[in-house]
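A.B. asks: Given below, in the form of structure tokens, are the structures.
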Structure 1
Amino acid sequence: MTRPTIIGLTGSIGMGKSTVAAMFAEAGIPVFDADAEVRAMQGPGGELVSAIEAAFPGSTGEAGVDRDRLGQHVFANPKALARLEAIVHPAVAARRTAFLAAHQDKRAVVFDIPLLFERGGHESVDMIVVVSAPADVQRARVLARPGMTPQKFEHILGLQLPDADKRARADHVIDTGTSLDETRSAVAALIASL
């Protein structure tokens, strides 16, 4: 039985990955958004809420996981972050497997995974697409986010493989430092090449 081509979509924070993922979806390519799945599993009644509360007491409430309170537990604490990932990653992997099974008849699917290289996910995809923009554009986008500080931004960058390394390991690079129309054209050209 054939399966779709699995496109691993990644990019550092603020590079425009969500915008590019939406462009793939608009073009009819199913997109598995790992971050959205995590948010759903950590939201009200989410399947991971009780396990996260057990591991990090006081990090949840009626609305599910309180990301700020959870962040206080894991921010700059690699052991705590590893505990959290041990809860979250297997659940995301199970949902990704179900997504792939549901889209077996498609020619391609996109796995939108922010830490594709950092967590070894690049080994399970057929093609790697890295979304990238100039560093000054990235910084401006990230610092415009509510609650973001230069310190948080630098910490997040420290957890991610540098953009230049990601671009060097990519099969395709989508430049989002251009206009939306140019980015959309680059996505369309990539889809046409499949």
Structure 2
Amino acid sequence: MVAFLLLLGIAAAVVFAVISIYNGLVTGRNAYKNAFSQIDVQLKRRHDLIPNLVETAKAYLKHERATLEAVVSARNTAVTAVRAAAANPGDPQAMQGLSSAEGALSGTLSRLLAVAESYPDLKANQTMAQLMEELSSTENRISFARQAYNDAVMTYNNSRETFPGMILAGGFPAAQSFAVEVPAEREPVKVSF
């Protein structure tokens, strides 16, 4: 009878451990998906600011049409990449596409800001100054959201790669962090109005 109770206790402990590990993996997956949704909110804010920025600059930058078109095109590509990543946060291909698209958008925004520097009337425009301040604030929020997402991905991936979680991790694919790949893209957008 004692042996039976001992075996029953061991079986209950194993079942409890399996349930706990599984629930931890589900919690980790939900945490990184939630963290990505915070990035999504900030990227949407950034993407919504860009058309206003372009419209404000358009009147002053009549000779810089190619730069404005490049910003709009990069923004549209980034919006599409965000939708793909939001459909499956953590997917390596989706996150790679998002990183590339956001990097390209940052590059074109930097070029727009560099061109805007040579137009004193544009720099003095109150609407442009407000938009630039909003963009700078949004860039900071994106950085913080990306850091929280990457932390959640690391915690989730650690849970699925360490013992005993790796035993149950077969149905839980590894998540991809949101990293900026090109060193020049790691530079923040410079705002100096």
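The numbers here are math on the coordinates, done by the rules we state, and not lab data. The model shown is predicted, which means the values in this text are computed figures rather than measured ones. Cβ atoms are built from the backbone, for glycine too; each structure is taken alone.
A.B. asks: Which structure, out of 1, 2, was Kirkwood radius over Cα pairs in Å, for residues 26-89 alone derived from, given a value of 13.3?
C.D. replies: 2
A.B. asks: Name the one structure among 1, 2 that distance in nm of label points 7 Å out along Cα→Cβ at positions 58 and 178 of 5.0 was derived from. It would help to have the intermediate numbers written out before the result.
C.D. replies: Values: 1: 5.0; 2: 2.8.
Structure of origin is 1.
A.B. asks: Using distance in nm of label points 7 Å out along Cα→Cβ at positions 34 and 66, single out the structure from 1, 2 with the greatest value. Can you show the working numbers first?
C.D. replies: Details: 1: 2.8; 2: 4.8.
Largest value of distance in nm of label points 7 Å out along Cα→Cβ at positions 34 and 66: 2.
A.B. asks: Then there's this: Figure out for me which of the structures 1, 2 the number -15500 belongs to, where helix-only ellipticity at 222 nm (-39500 (n - 2.57) for each DSSP H run of 4 or more, over all residues; to 500) was derived from the coordinates. Walk me through the numbers before you get to the answer.
C.D. replies: Details: 1: -15500; 2: -27500.
Going label by label, the one that fits is 1.
A.B. asks: While we're here: Quick check: 21.9 is what I get for mean count of other Cβ atoms within 10 Å over residues 98-105, calculated from one of 1, 2. Which structure matches?
C.D. replies: Details: 1: 12.9; 2: 21.9.
Source structure for this number: 2.
A.B. asks: Given a computed value of 24.2 for mean count of other Cβ atoms within 10 Å over residues 10-17, which structure among 1, 2 does it belong to?
C.D. replies: Values: 1: 24.2; 2: 10.4.
Traced to structure 1.
A.B. asks: Once percent of Cα pairs over 30 Å apart is calculated for all of 1, 2, which comes out largest? The partial results should precede the final answer.
C.D. replies: Numbers: 1: 22; 2: 37.
Top value of percent of Cα pairs over 30 Å apart, among 1, 2, belongs to structure 2.
A.B. asks: Sticking with this structure for a sec: Comparing distance in nm of label points 7 Å out along Cα→Cβ at positions 130 and 154 across 1, 2, which is largest? Before the final figure, lay out each step's value.
C.D. replies: Details: 1: 2.4; 2: 3.9.
That would be structure 2.
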